[in-house]
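Structures are listed in the sections that come next.
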Structure P
Amino acid sequence: MSDTLNTTDLTNEQLVEAYRRMLLIRRVEENAGRAYQMQKFSGFCHLYIGQEAVAVATSTAMRDDDYMMTAYREHGQAMSRGVSADSVMAELLGRKTGSTGGRGGSMHIFDKERNFLGGWGIVGGQIPLATGVAWAIKYREEPKVIVVFFGEGSLHQGVFHESLNLASLWDLPIVYLCENNKYAMGTEMSRISAVSDLRKKAVSYDMEAAQIDGQDFFAAYNGIKEAIDRARNESRPTFLDVRTYRFRGHSMSDPATYRTKDELTEEQERDPLGFLYNALVELGAATEEELEGYDKECKKEAKAALKKAEDAPFPDDDSVLDYIYVNP
């Protein structure tokens, strides 16, 4: 197939790198799921399997100095921004070498160096915080952008509407990215939302909005990049309804009995990894042998990350009160 298959401004090399990042996220998450089932760590664990293209497309469209903030299904977003598999896995296991020294765990990965401002456990709680960061960017007159991720279950929180209103009123450089995976925990969206076209949520705030196919890497990148460019060049916010799908339950404790096997099978046929794999082969960007080789490398890296985490020490007992109070 001709190069017209690639509708983005990305080179073949950049597309291959995006695929490798998506692969690594998938393999790390699979290892995390197995480690959780083996009781190597406890608490909550929300896997990103099936949604990898959204995070990687977003990070590919962002600059290194831009900011990202998200909810508690954040392992994938963190790795898309360059947080290492070693750092993520160690954080899941509560080890000293984790991204926050083992203090945050699965739901609170944070990396200041990469402007990854964390996963947040309160549903919708990150939305007003990210709006505040956008205000700070504008106040400082920085040429930066913040992208904030949240699920469709957050849309009926009051802070969502308050944030969009102020962002539009104050012309803030922010992208509100709703990862719409159809189910707010275990409740299908049609049962909780009076409107099915979520773009309408932004209408009353005079804000640009778009619906994007999050399983098609090209469509995801183009749509998200347009919103990021608007934020950077025009200092205007955008609301994005990014249609995606999680292949696992809401968390590791969720058997996902609220959806049928046929539905899951149908959605898995649109696996974002499979989409980009086929596209890369058709473009001549990589051979099937090369792509299979990348998969072996990512599986090895993910397995090694888990082993390193298991061998790493827990935080020192005498540091238990660190970072709780400000040191005057």
Structure Q
Amino acid sequence: MRKLLAYAAIYIIWGGSFLAIREVVGVIPPLFAAGFRFTVAGLILILWSRFAGPVEFTARQMLRATLLGFIMFACLYAGLFWAETQISSGLAAIISAMIPMWIYAGEVILLRTQRGSLLSFGGIAAGFAGVVLLALRHRGHHAQGQAAVVAIVVTICGTLCWAVGTLMSRYLDLPKPQKMNAGWQMYSGGFFLMAAAFASGEYDDLPQTAVMLQPRVLISMAYLIVAASIIAYTAYVWIIAHDSPTRVSSYAYVNPVIALALGMTIVGERLTHRQMVGAALVIGGVVATLMGKGAKMKEPSDDDPRPQRVVSKVQLR
């Protein structure tokens, strides 16, 4: 029963977070909205970790976690929150599903910890073809179409940043326990996002307090902070320790389906026939990549000076 609830959390809650982002950025400027989400969520996790038991960290560990917070949370979510002002939540979810593909490519090409397989490489190719189809839907010289293409490219760049941070985290000595590490990454990422909001003038564009306190906005932000950033994250950390990584990684192709269903049902988002084909190629590419992952290469020996703990397991939306 506990395992079923954990899967429901990472499938449904993370899948629904894309629509919640869309609702928030419809009212609140994107950088400020993302910064507020992760500053608050990060503080909650830090305090939870502090009062739940001992924490271990050094100045160097905190600096490394701060770097990951910038690469993963600030870079990914700055792009994702802004992109959802230009494209649908379902489309953003489909593109975000490419993260496992980038991680696998990095493992094969850069880290050489995985052996490549024909099925996985075919999956990556299918994913790229799907994104091209999604972008072609918005081609043209009109401003709205150009902004949508830029949003797609920005979202892809954000997924690359998350993948790079994930790969880096495998060789970095970071704060302990995991809640403290993730909380500091969220908090520092939120700080950078708030700084970017200030630098871009978003504070001058904030709507009136009464507008920001509309029930729909409050519920969406609370969902992102409590459900997506804390509850689903806790479920993910638990289940990754109690089930096979391949099975857990199935969230990568379930989340877009959930996001598409919610977007169509609640706010009437629709995909064209070409976009449906592109979405099918991306999701199918992710499935093929994960199913076709080759055998692991030889792990670094005990004499390898690099830390070998996988300490950044958090995958948020």
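No value in this document is a laboratory result; all are computed from the given coordinates. Model, not experiment: these values are computed from the prediction. Cβ atoms are built from the backbone, for glycine too; each structure is taken alone.
The table for this structure:
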read-out	value
When relative contact order in percent (Cα under 8 Å, 6 or more apart) is computed for each of P, Q, the largest belongs to	Q
Among P, Q, which structure scores highest (criterion: mean count of other Cβ atoms within 10 Å over residues 250-257)	Q
Comparison of P, Q by percent of Cα pairs over 16 Å apart, for residues 122-241 alone - largest value held by	Q
With helix-only ellipticity at 222 nm (-39500 (n - 2.57) for each DSSP H run of 4 or more, over all residues; to 500) derived as -20500, matching label from P, Q	Q
For mean count of other Cβ atoms within 10 Å over residues 10-17 computed as 23.4, the structure of P, Q it came from	Q
Given 5.6 for distance in nm of label points 7 Å out along Cα→Cβ at positions 58 and 210, calculated: source structure among P, Q	Q
Value 0.30, calculated as FRET efficiency 1/(1 + (r/R0)^6) of positions 170 and 290 (r between Cβ atoms, R0 = 41 Å, to 0.05), assigned to which of P, Q	P
